[in-house]
Structure I
Amino acid sequence: MHTFLPTCNFNSWAVTSLRDSLLTELPADKSSLELTLFFYAITGSGWVQIKNPVLKWMKAKKRRSVKVYAGTDHGITDPAALDAMQKAGLDVHLMDAYRGVFHPKVLWLKGTRSNLVWVGSNNLTKDGLLNNIEFAVLIKSEDVPVELTRWAEAVISGSTSFNAALLESYKKERKKFEQKQASARSTTFTWSKRREPKFAPAIPISKGDLILEIMPEETRGGNQIQIPKQAASEFFGLQNVGDHTTIRLRPRATTETRALVITVFDNFTIRLSLNELEYGDRPCVVVFHKVGGGIIEFEIISQSIFPSRYRSLLALCKRQTRVGSRRWEIIKDQVQS
């Protein structure tokens, strides 16, 4: 369990770490039949954080349902995440008739004898659930306030059920927005004075690790990265056009491993898709670490979330294919970052 946020209980509500609270309350619930999510932003890496307990809750009792009302403002919501949620059996809706910005972060576990409502600042994203400083409140009540019901009904009336046409439209327009952001060489603003807190633990970078800079405009945004030819040769063992290898890739601190094929194409480009890399993470560095058994762990260090660590790791990257291209390095000795 994560302990990044304080937790305290009062008579009828609690200040809570949203993710941990949800992972605790869902398995304990025996009577509720409906879970509704209202989120300004949803990403694949955020959905992964709660996917298993949500699906387990939904399948544990007949007639249970999970409904999702997702915003698209500012292009943060990932269309692939919505598609994955719908394919997993959730009833997904996109907001398309409202004024201003659709900005709530609310979960409502609705039952006949009890209601749990989480209200907070957290988006359903990796950073919103794990990295950011957020604040969430859990309210437990036997009755449902009339105002809450009216609010939910108003939201529902401004949505349309997720379908292939909506998915394609949103994907197309969001891709154009990503490319525009990438061409501007910026996806986020990070104040130059930002740094991690003094108590942040140092994370070792081991001998043999590959550190790779990911710039906003590289591969025109998205979750695909390009690996320099020399780095691919030294770290992955790929040298000539047509060379390919299958790697077992795993995000750091998880047990989920997936197999990917890396190939050297005719133009000597080597590309790799990281599902966990969101366009808002750029600029960032990615650290690849061989853990044995053919498994390669990776970690994404974004400038906007880990500014000090990002700068220290980027300073280690001394090699470039040419001036202005992405920097990278294979570490010779273990260092702390």
Structure II
Amino acid sequence: MFKEWQKGDPRRSSYDLAKQIRQEYNSGDLGWLKQGCSQAIKQAVYDAHQALLNFFKGRGFPKFKSRHRVRPKFYVPVEKVKVDTMRVTLPKLGWIVTSEQLPGKTKFSNPRVSHDGKYWYLAVGVERTETTMPTTGDPIGIDLGVKTFATTSEGKQYPNIAKSPQAGRLVKKLKRAQRKQARRYRKGESSQNYRKAIAEVRSIHRRIANLRNNHCHLVTADLVRNKPSVIVIEDLNTSGMMKNRRLARAIAEVTFAEFRRQLEYKCEANGIELKVADRFFPSSKTCSECGSIKEKLSLGERIYRCECGLEIDRDLNAAINLAKLAS
């Protein structure tokens, strides 16, 4: 539908999209859509309309969401969500037991149900009054890397979870499962054993992603716990770093973008100022003692040595230089 549009053609509104979908599933081709909630289909139309508006504004072409490669999720009408003790009711599904108690007598917004390959999740927006405590700590700088995930200007280091024994065991298990899946593949066929192999690979990917995400949450929570007045981080060109075929996998495993996303909203919730250094600021090449800048500094040099006599860990030196940008 999007690819058929040419410059000069009339733009399609959400009403046009809804009308086209209604005609198709009334004709019988998409009759299975009637099994779900009609409000979820309407919200999907609104989301597609928003993607279309972004396309017309030059924000990129909409991405096709395949049921095989995209996390399944759907919208739930706010007025249809009812909360009871350890359960909720959803349209077309009825009462469903939950693992956590949702807050009662609270106004919800934008409820969404998603599936991660094993569990189903209900995410809702809740209105509440934020109370932030005054910041009392000193400014800190954070240097991110592959060998060590994060190094602070205070000298504290957080290890790279991708190098842990637990992650190593999961990676080996993933390779075996992927080879098993490849052996069961038959062109033009989809056997039950092949579908089981796909589910096994998806389950291992889920465990690896949860391991990385949990580690990122632990690190960011520990950074904001001491209430520093300012946190300074680097503006890393992750997409450019991924072009290095020797480091692309290692960089993807440390999730720099997710670390920044979590740190941004946690700093905002705790009243901490978050500063992002200029992308071309030479934090690693600058001496934290005298301020001189080296012309060349290879990745293999893990100890920073300056003519002034300073010998310091490369990551710690960069973190100290970032902390000085807070003033």
Structure III
Amino acid sequence: MARLLFSKGKQREFLIRNRSKLANNRIDMAKICNVHPRTLYDWEREKFKMDQESAVKLEKLTGILLPKTANLLPEFWNCSSAGRLGAKARRILYGNPGTPEGRRKGGQRTIQIFTQNPGLAKKRGFITRKIINYPQKCPELAELFGIILGDGGLSGRHQLTISFNNETDREYSHYLKGLLRKLFVLDSYIHYRKNNNGADIVTSSSNLVDFLLRHGLVIGNKVKNQVDIPDWIYKKIEYQKACLRGLVDTDGSFYLHKYSSNGKNYKYLKLCFTNASIPLLNSVLRIFKRLNFNAYLQGDHGSIYSKSGIQKYFREIGTHNPKHFNKINKFLLN
């Protein structure tokens, strides 16, 4: 809309003279100009420049001519001024965009906006952190930590992987995916390896990895880092049992040990937990002892040798891995 440029005081004078012709009724005058009365008041204060169309309407209605010094401003006359004001305001908020600090501030603001509005981020082609549930410490979380310490790992700051045998542990993999979904409200996918029966449950979430790191897990090779059970799991016996179950369900095995001595054949049921992290092995043995199991450590193995010990384990700790459940039932019934 075209605007008029008056000499100082002339716009106010023109409007007051027109208003006097209209019985000083600013509301009627605003209706004639098709603007809000507040806008008319701002024109009279010369806060803003009035538009040409309104001035022509008043001129025709009242007969009061526009001052000869009133000039028509070119279209988009205020764009450069508005642009300068906008740039100044932006620099105050985000800093100079040409500096590392300015780019950092702008990036942080963008992340904040997209985090609050994931739909907008997706529409613009940006990937943002997934919103997850942050569970309280509980037996299920302790069991997951045992599973990760056994067959899982954090290769970086964005993904959790849990490995399993797709032939023998396929049913168990469904339980693992369900446990992750229950704790964090996150979906996972299975990556099947070529040329063997190996597979991995992959869960991608930076927030998930950050949570696991804060609660005691580490990134990288577990053997090289000589990982151990986080301290918070020792706070409650229920956490220790659940963590032990996760460790044995992944890195443990149950089998019938057979041997001969003096011409006689013997066999006994055996639980064997195998891991190359010495601190982790010692912690597993400590939990077994605390729970009154007759457990033994030899090399990279922690073992329970007796049928009564296996029965006690099955009764007090249990298993969520159908492979172990079926083996234990088969051995104990024979």
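Laboratory data are not the source of any read-out in this text; all were calculated from the coordinates shown. Nothing here was measured: the structure is a model prediction, and the numbers come from that model. Cβ atoms are built from the backbone, for glycine too; each structure is taken alone.
Some observations on this one:
- Source structure (of I, II, III) for helix-only ellipticity at 222 nm (-39500 (n - 2.57) for each DSSP H run of 4 or more, over all residues; to 500), computed value -15500: III
- Given 31, 17, 7 for Cα extents along the principal axes in Å, for residues 33-72 alone, calculated: source structure among I, II, III: I
- Source structure (of I, II, III) for distance in nm of label points 7 Å out along Cα→Cβ at positions 105 and 273, computed value 2.9: I
- For Rg/Rh (Cα atoms, Kirkwood Rh) computed as 1.03, the structure of I, II, III it came from: II
- Of structures I, II, III, the largest value of Rg/Rh (Cα atoms, Kirkwood Rh), for residues 233-304 alone belongs to III.
- Computed over structures I, II, III, distance in nm of label points 7 Å out along Cα→Cβ at positions 137 and 249 reaches its largest value in I.
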